[in-house]
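Listed after this line are the structures, all set down as structure tokens.
Nothing in this text is a laboratory measurement; each read-out follows from the coordinates by a stated rule. Everything numeric here is computed off the predicted structure, so don't read it as measured data. Cβ atoms are built from the backbone, for glycine too; each structure is taken alone.
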Structure I
Amino acid sequence: MTHAIRIHQFGGPEVLGLESVTVADPGPGEVRLRHSHIGLNYIDVYFRTGVYQPAAMPFTPGFEAAGEVIAVGEGVSDVAVGDRVAYAARPPGAYAEERVISADSLVKLPAAIGNEQAAGMMLKGMTAHMLLKRVYAVQPGDAVLVHAAAGGVGLILCQWARHLGATVIGTVGSEAKAELARAHGCHHPVLYRDEDIGERVRQITGGEGVAVAYDSVGADTLRQSLGCLRRRGMLVSFGQSSGKPPAIEVGELAAGGSLFMTRPTMFDYVGEREPMRAAAEALFDVVAKGVVSIEIGRRFGLAEAAEAHRALEARQTTGSTVLTV
């Protein structure tokens, strides 16, 4: 027997319960993992509350973790027992001491990447790669807006975008978070509680606006993001931590200057083996070279998953948060 967090009904953090579970032997193409570290992401909250629907109840949340291969099924050749591996993959099930998962979902960890670091960056880092390289290819000289700049994805976006030659503007909720964002590549932190985001963006960009706005906040920020764009700029809505984003009329895109808008999900970009591994390798490269550092802001035990969710929803976390096993 091993242990996992199980959800039997949608609700608040209190529905996250640690239970004894049985983990099957891996089947063909599968691997059994023993996790050491698990990544916490806002998508876990969406599944816990029912915004996103699991395949069945009860279920174990979590999409991101690192650990060791302890058994392999028939036909598995890319990884072996004893390998250190990490993943950001469907279906959910990462909030567990052990699990079975498709071998194609895994990447071996290079010596330069630790398990905790990997668990704090796989989903967030590959999301950043998708946003900066594939959804909108950031170019030198572009001005970009990053909401929640001191968060897990935000800190990675700021560093990577700056490395690509962009001018990085980031929204934050406090002076402490502004300093953290500044230390991780954000040229211009904007305190959204004290400053008008659109006005500050126009000041910083000489009235032009940003080439792209990366918005993971949703309800509180989407319309402001739209107003921050330059002509033919792109609004990228990739989360809704403050609630469901408002509807945008097509005519508003024309009125704003022939704007673009998209709502990407990472798994549409890395849902297949080769794109996933290419994204992971690009992430490992920038982290190993020191271009991007992974800030682990808080750590909780697996049994403390409910407390971790409360901290995340209360905006009491910065950088990546991990659950330790």
Structure II
Amino acid sequence: MKILVTGGAGFIGSHVVDAYVDAGHQVVVIDDLSTGQLSNLNSKAKFYQLDIRDSRLGDVFAEEQPQVINHHAAQIDVRRSVTEPDFDAEVNILGSIKLAQLAIEYSVRKIIYISSGGAVYGEPSYLPCDEEHPIQPICPYGASKYAFEIYLQLFKETNNLNFSILRYANVYGPRQDPHGEAGVVAIFTGQMLKNGSVTINGSGQQVRDFVYVSDCAKANLMTLDKGDGKIFNLGMGVGTTINQIFDEIKSITGYKMKAIYGEAKAGETFRIYLNANRAREDLGWEPSTSLSEGLENTVDFFRSAEA
């Protein structure tokens, strides 16, 4: 099967590309490298350096004729979505619509769309959040990710474009960017390994659902032939505080300093974790990497990268 992966040089997208290649599929990657890295790219994948909003995107479809699209490319910075909601919408809504229109034009069988289980639900009414939880985002990023979910359901009705939607929890693991707007695990690990100061935004009592990247990649493989027309949460189903993450990584790295506490980020949910029972029942998906094992693997990766 030929699969087009947008954002395939990024942290999570590159792991998904690896899983597809290892399963014997032909993979085409589109990435503008604004946050992705060439070093993440699988050598067996064909690469186009391109923004999903670029007018040349249609040329890629004409040349490659993909059967499935895996759509990871996005504006993912919550803080930027708050200060630049127009840019956030341009990428996450308009760019995604352009991709869907080309999928319809070129008779793509299915889009696997990556949404956010951490942002679309907002401050939860109950925990763990299942897929039926009310949609109540508290930042433009969450709103834009959900908006394209609605478009996908519309395109299925009007153009018979098939889809599966994966709502990720907080994904962490090797290749995550430890600089700038990135996951807290990568940021803490990067700072601790170079014995730098570590800042926790807010009290550190914020609760997140941390799921390992290879487990998410596995779900992307499963949804190639399952889960049509459905939405799936991907998470461990348990909450972990940011303070706990700090303590775990501090223990693994041997870091000696205390955390510095700064202001909480605007637009971020305080407490959330996900119910992934639907993915277990419909896809046969089960996260297999414990938090302690995943953190050990992540630290090992960054140690090797530094060496």
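Taking mean count of other Cβ atoms within 10 Å over residues 77-84 as the criterion, the top-ranked structure out of I, II is II, with the highest value. With distance in nm of label points 7 Å out along Cα→Cβ at positions 29 and 293 derived from the coordinates and found to be 2.6, which of I, II does the value describe? For distance in nm of label points 7 Å out along Cα→Cβ at positions 29 and 293, the value 2.6 is produced by structure II. Looking across I, II, the calculation of log10 I(q)/I(0) by the Debye sum over Cα atoms at q = 0.10, 0.11, 0.13, 0.19 Å⁻¹, for residues 109-268 alone that yields -0.42, -0.51, -0.69, -1.24 traces back to II.
When FRET efficiency 1/(1 + (r/R0)^6) of positions 13 and 253 (r between Cβ atoms, R0 = 41 Å, to 0.05) is computed for each of I, II, the one that comes out at 0.95 is II. Largest in mean count of other Cβ atoms within 10 Å over residues 101-108 among the labelled structures I, II is structure I. When helix-only ellipticity at 222 nm (-39500 (n - 2.57) for each DSSP H run of 4 or more, over all residues; to 500) is calculated, the result is -11500; to which of the structures I, II does this value belong? This value belongs to structure II. When mean projected area of the Cα convex hull in nm² is computed across structures I, II, the figure 14.6 traces back to II.
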